[in-house]
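S.K.: Some structures are shown below for you to check.
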Structure 1
Amino acid sequence: MNCFVTGASGFIGSNLVSELEARGHHVRALVRKGSDLRGLEGTACEKVYGDVTQKELLPDLIRGCDWCFHVAAVYHLWMKDYTPMYAANVDGTRNIIEAAAKAGCSRIVYTSTVGCIGLPKKTAGIAVPTDEDTPVTGAQMSNPYKKSKWQAEVIARDLASKGLPVVIVNPTAPIGPKDVKPTPTGQVIVDYLNGRMPAYLDTGLNWVHVRDVAIGHILAAEKGRIGERYILGNANGNWKMKEAFDLMEEITGVPGPKLRIPYSVALLAAHIDETISKFTGKPPKAPLGGVHMAKYTMFFSPAKAIKELGLPQTPPRQAIVDAIGWFRGHGYVEKLG
């Protein structure tokens, strides 16, 4: 297949390009001028330069492609001005999906987030993983990134209901190779490896290998039902942060954080940090958006994607091992454990 990939230089996007090429597909990668292309090293993709906000140019860029993967998104938990985030995440999603349909793509896979899926409720003190049918409350849209992605997903679902061949995927917390930026989850691992993680919040994530997420996108194009959404996660990856740090300590020998910060203390620190950022223009070390998300245990069930798509389930331990190995091998770690 000829495949069009937005966000191809990003974490999920670059892994998706590699997995598509490994299966014999041709990839046309949309990248912005000046993007860091290290994640695409070693690939043979055809690079085209542009932006998801350039509505009039997109149909010509996509023409000739069978599948379109819209992975691109502005992902920041703090910005001085969120206008560009909404332009890219919301307007850009409509632009890409409509352009891909106009160009004749038979499948359009939109990359959403589990931030658009209802959060777990606790039963006897234990968070029960939620699935694609769990409703979302307004309170869950706790930061502009989540709000913009939710608005974008609503657009994707609406266009699917009008007959456009859209399938939605909702990755959990991917980790692994090619996390060039790195992502917020990857940054946690980098900070840990560099001894900059003195304490932690009592939260939880669904950890998943980025390779499985990339393959899940391909499976969604092959087998996904139009208008449906699929959680791309790991059935055994619902771990509290303390569990993840204990495993990292076992793997690396680097001591993990022992101090758990109360949520109220973290929230106060984030307010102070963001107030300072308004004057300095520098991103806060502890953005409010991140602290708000950490209030919840973000456990999810990928059962639907496993059953309908055949989503692979690489052990989360291997995902952490691969992430650590990649960061260490690419100069992110200042002192080895």
Structure 2
Amino acid sequence: MKTSTLTENLPIDVVIAWVDGDDPVLAEKRRKFIGSPAKKIGSSAHSTRFASVNEIKYCVLSILKFAPFVRNIYIVTDNQDPKIFDEVKKRYPEKLSSIRIVDHTEIFEGFETFLPTFNSITIANMIWRTKGITNNFVYFNDDTFLIRSIKPSDWFVENKPVIRGKWVAAPFHRILLRSLETFVSEKILGKKNYQPRASFHMGQWNSAALIGYKWRYFTTSHTPHAVGKEIVANFYTKNRALLEKNLSYRFRNPSQFTFIALSNHLQLLNGNKHTAHPSVAYMQPFNRGKKYIDKKIKFCEQNQNVKYLCAQSLDMCSVEEQNKILGWLEGILE
């Protein structure tokens, strides 16, 4: 039997990180760590990072429709209910038992001192500890959706994750600009303890540099990310102090390394050569022109190679804009 056939038969799970920022219990918990309402908060604590307009429903339904081979779907959250079970029962009753809500206390077992956390980077570092999860799993954010049929080989080949992205030069210019920005803010503008924004690219670079990359790193996009649990579990077992340092920030911090980038670079360092184009369309509709959403939808419909859609900050859009995007998703998921 060929290796590719063996890969097709291996179980694949999905983990989705989700939060409902409108939950008053969570909001109060977060406020206690932010401090005074008058205190200026950084972008890592801004409400839009925690907001939800029921994207989780469409994320889950898209997996059930376009990746029916997925064994289990785990939704990781902080004592919250995504309220998707009625919808799943109506459309995919046979799949109801394959969906489980996973509380932060489960994946942080033995690391409870770092809870509560409001940091997506921190949470992602622990998702592999979901009980019962298979070695081959795919990590989703709730604003990412499948828009076309997926095969197991889109995510795993020869029992190794397919890593979507490209090699780029080390971000020395970003490092220099960050140092200059910090110097000006602290020394000239008098902003004590100034903290630059936690950059998506710098988080990836931090991961690559952590394991020895010096001149380049493999940058990924906001797609579903295939992960091999064993390789990251082994790394964290040997480097517990690094993990604990990364978990110590309640909100996103520019010094953190990101879990997916760490996983990807460990795979590449260990000889995984299965890389691919991101195959994702980005939709950032807030404060755009009237035809922006229509153009993005048309792009998705006309480009057969686009398998994923990432729609960001829908909570900041008008109800009309939200309805247009979610209505289109509803249509392709029927």
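What follows is calculated from the coordinates using simple rules that are stated; it is not laboratory data. Fair warning: this is a prediction, and the values are worked out from it, not measured in the lab. Cβ atoms are built from the backbone, for glycine too; each structure is taken alone.
S.K.: With Cα Rg over 2.2 N^0.38 Å, for residues 96-135 alone coming out at 1.21, pick the structure among 1, 2 it was computed from.
M.R.: Matching structure: 2.
S.K.: Out of 1, 2, which structure matches 1.0 when distance in nm of label points 7 Å out along Cα→Cβ at positions 120 and 280 is calculated?
M.R.: Working through the options, I get structure 2.
S.K.: By the measure volume of the Cα convex hull per residue in Å³, tell me the structure among 1, 2 with the highest figure.
M.R.: Biggest value here belongs to 2.
S.K.: Separate question: Matching task: 23 is the computed value of relative contact order in percent (Cα under 8 Å, 6 or more apart). Pick the structure from 1, 2.
M.R.: For relative contact order in percent (Cα under 8 Å, 6 or more apart), the value 23 is produced by structure 2.
S.K.: To which of 1, 2 does the computed value 2.0 (distance in nm of label points 7 Å out along Cα→Cβ at positions 32 and 256) belong? Please report the intermediate quantities before stating the final value.
M.R.: Working: 1: 3.6; 2: 2.0.
Value 2.0 for distance in nm of label points 7 Å out along Cα→Cβ at positions 32 and 256 corresponds to 2 out of 1, 2.
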